[in-house]
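A.B. asks: Following are the structures in question.
Just so it is clear, none of the values below were taken in a lab; they were calculated from the coordinates. The model shown is predicted, which means the values in this text are computed figures rather than measured ones. Cβ atoms are built from the backbone, for glycine too; each structure is taken alone.
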Structure 1
């Protein structure tokens, strides 16, 4: 998947050093509920066990950026969707939960919003999901703004996510986005 600025592609084990560069930042992981990575080996293991699937992508600066044709264009974050059996929220069988994070050097540049728009289109058009869900910590309002820019609405629900490495005792705000209607008046 690609937009003007970014390319979403599967994670590869050789991305471990780039993942570590981003995920070792103590400001990144805790905002998403995971601990900063301690070394490249840990990042490699995360790629092998958590990120290596058909619904998780590395966010990379895309081909249309000035440095984009360059295979060394940096990875700037991660985006995914979770199936109902993987969801933190308890969603329906035709729904998915989305999640994302972007490294600190690329905060406030619209990259997360652009990546999320690509995933929304993919989830509704290609995968046929009915509703997309997401959550964010209230003390991470930037993530909530990304969701709002993409059309997600606050459900008023809060949820605890017991399996998080960081923040399992803090509620998250639950948001949703319903599939746009395809009914047209003639």
Structure 2
């Protein structure tokens, strides 16, 4: 083989590698976007259930308006925080904490605890929380695969050349993770 033929073969192999790697990044980036979309679907479902839950609780716990207002305020903050991953995570964790306080209230109101509407809303929210947690794990798994490929040699050259930026994980900061583990204190 001549030197030109060898050079052409090498250029074709390198070109083919770049094409395959670029397409792999596009696939991974789209999986990350799809996983984020799954999270948004579950968040919307959660946001839609919360006003119904609050209205149900209002009828039984009229003097607990502060707790209910905190839940609505946390919901509204969470709904507006979809531009930055850290803001979304922070607002969602605040909302989860506020929801825990509503469920803790039900322990002190036997009629509310037995109300079928409340029980159904509580079940739906629990189901939504489970799906949201699964969506977050799926999202983080896709981000891990994408970021790993973007950092590994030689695919990091393709990532750098075509500006495939690292993605952020959906995670709790340490302070919020510890707060989420603690039981909610309900005072009367």
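A.B. asks: Quick check for you: by distance in nm of label points 7 Å out along Cα→Cβ at positions 141 and 157, which of 1, 2 is greatest? Intermediate results must be reported in sequence, preceding the final value.
C.D. replies: On the way: 1: 2.5; 2: 3.2.
Looking at the calculated values, the largest one is 2.
A.B. asks: Assuming -5500 is helix-only ellipticity at 222 nm (-39500 (n - 2.57) for each DSSP H run of 4 or more, over all residues; to 500) as calculated from a single structure, say which of 1, 2 it is. Walk me through the numbers on the way to the answer.
C.D. replies: Details: 1: -5500; 2: -28000.
The read-out comes from structure 1.
A.B. asks: If semi-axes √(5λ) of the Cα gyration tensor in Å computes to 25, 21, 15, which of 1, 2 did it come from?
C.D. replies: Numbers: 1: 25, 21, 15; 2: 50, 14, 12.
The structure behind it is 1.
A.B. asks: Any idea which of 1, 2 comes out highest on relative contact order in percent (Cα under 8 Å, 6 or more apart)? Mind showing how you got there, number by number?
C.D. replies: On the way: 1: 20; 2: 32.
Greatest value across 1, 2: structure 2.
A.B. asks: As an exercise: FRET efficiency 1/(1 + (r/R0)^6) of positions 61 and 149 (r between Cβ atoms, R0 = 41 Å, to 0.05), calculated from one structure in 1, 2, equals 1.00. Which structure is it? Intermediate values should be presented prior to the final figure.
C.D. replies: Numbers: 1: 1.00; 2: 0.20.
Of the structures listed, the value fits 1.
A.B. asks: Kindly point out which one of 1, 2 the value 11.8 was derived from, the read-out being mean count of other Cβ atoms within 10 Å over residues 13-20.
C.D. replies: Numbers: 1: 17.2; 2: 11.8.
For mean count of other Cβ atoms within 10 Å over residues 13-20, the value 11.8 is produced by structure 2.
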